[in-house]
Structure 1
Amino acid sequence: MLKIEEIQKNWETYMRLVRKLHMGNEIIDGYGEQIVDCPTGLLKSHVGSYPGALVEMSLRVTKRLRALAKITDVAVNPESLILVGMLHNIGHVGDMAKPLYLPEEDEWRRDKLSKNYIYNEKLQKMSISHRTLYILQSCGTQLTADEWIAIQVSQGSHFEENRYYAGSMPYLATLLQTARQQVIAEMREENK
């Protein structure tokens, strides 16, 4: 769990970075209230099953992405690194009218099943990466092919829709997957 001060500090950094992007104002103005306290998981055992997790994870992934790009010394557009790092998970918010995750109201389910959240059944069913791409498109975001593929495969190559890209992903996609996996492992270790 994050303290309110941490959520606020993370949100200020997130807004500053996202507003630097060409469509950042549309994202922040349209989804800001949902982004700031959005979780990224349903169960207590999931990484990010707490308010503010989406922003925290996005900041960590972006920082790791930039470090990996620097270490590998391969030329990658810095704006692309920020865009995919900060926004690859934005699908967790839901849509402008309804959040994807609702607090679990049933005390028994919270205690016995360790469920902090439930899916909002009133939303159109989409994968996180598809919802992310939809949100970005609805905000007028023009993605390069490499950015689009990086976001599409960011949740993992093990998903059926991402298997097509295995073995031929652009470098940006490989960097994002690597950064994301490292951050998730780090956050899992911290929450033990």
Structure 2
Amino acid sequence: MVLNIQPKLRYSLSYLKSNVDWNKIVCSIPTYLYLQKKRFDDNQYEKTFTSFYQLNLGKNNNAFKKKYFLLLKETSKKEIVNFEKVIQSLSKINSKSQLSFSSKLVATIDNKKCVIDSRILHLLSISRYYIKDITRRKQRDTEIYIAINKFLNAFAKQKEGKELIKIFDNKTKIIKDASKISAVKKLDFIFWQTRLSKI
């Protein structure tokens, strides 16, 4: 299944500049940098990760959570992380296509990859419609993931993207190591903390 997924910003640059919650971004960066250090031996790591990435696992999903963090730890040992393999591995746990959970795992290992959730899909005008067949659903979600990362990498090099990244750098310069955050992740932060007019 090959889809023609074309991410497109739903809002103008002026809207984005006026509706980003910079305070939340500044406050969340230290936690993000902590998670990127992959301190799996730290008892607080899983709790912090779950809260930061809003992993709504529910009370009865302890088994999934345990396997999720085990997969994160094992995948972090590899030089290259493959999104398709991650989404396949998570699907084996609960027979679902975990686009968002997979993207969060991959982004923790590779800081040049983005996190995808309903807000990002809305902001980039992408509809994640229901597909009954799980195999086709995973293929569709993989294509969405590839398309969004490709879009963000290209956007980071364009005039509007560069302008947003410059604002990010100015707003976060007081934070040690904030400048080391990748361009894609900076845009990811901005999009994640944009107040949406409708979702």
To test your reading of the models, identify which of 1, 2 gives 13.2 for mean count of other Cβ atoms within 10 Å over residues 12-19 when calculated.
2
Which of the displayed structures (1, 2) returns the greatest value of mean count of other Cβ atoms within 10 Å over residues 148-155 on calculation?
1
Can you spot which of 1, 2 the value 51, 34, 33 was calculated from, given it is Cα extents along the principal axes in Å?
1
Say we calculate mean count of other Cβ atoms within 10 Å over residues 68-75 for every structure; which of 1, 2 gives the highest result?
2
Among the shown structures 1, 2, from which was the value 3.0 of distance in nm of label points 7 Å out along Cα→Cβ at positions 108 and 156 calculated?
1
Could you figure out which one of 1, 2 the value 14.1 for mean count of other Cβ atoms within 10 Å over residues 44-51 was computed from?
2
1.0 is what came out when distance in nm of label points 7 Å out along Cα→Cβ at positions 52 and 76 was calculated for one structure; which of 1, 2 is it?
2
To which of 1, 2 does the computed value 21 (relative contact order in percent (Cα under 8 Å, 6 or more apart)) belong?
1
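Any read-out appearing in this document is the output of simple, stated calculations on the displayed coordinates, not a laboratory observation. Computed from a predicted model, the values in this text were never measured in an experiment. Cβ atoms are built from the backbone, for glycine too; each structure is taken alone.
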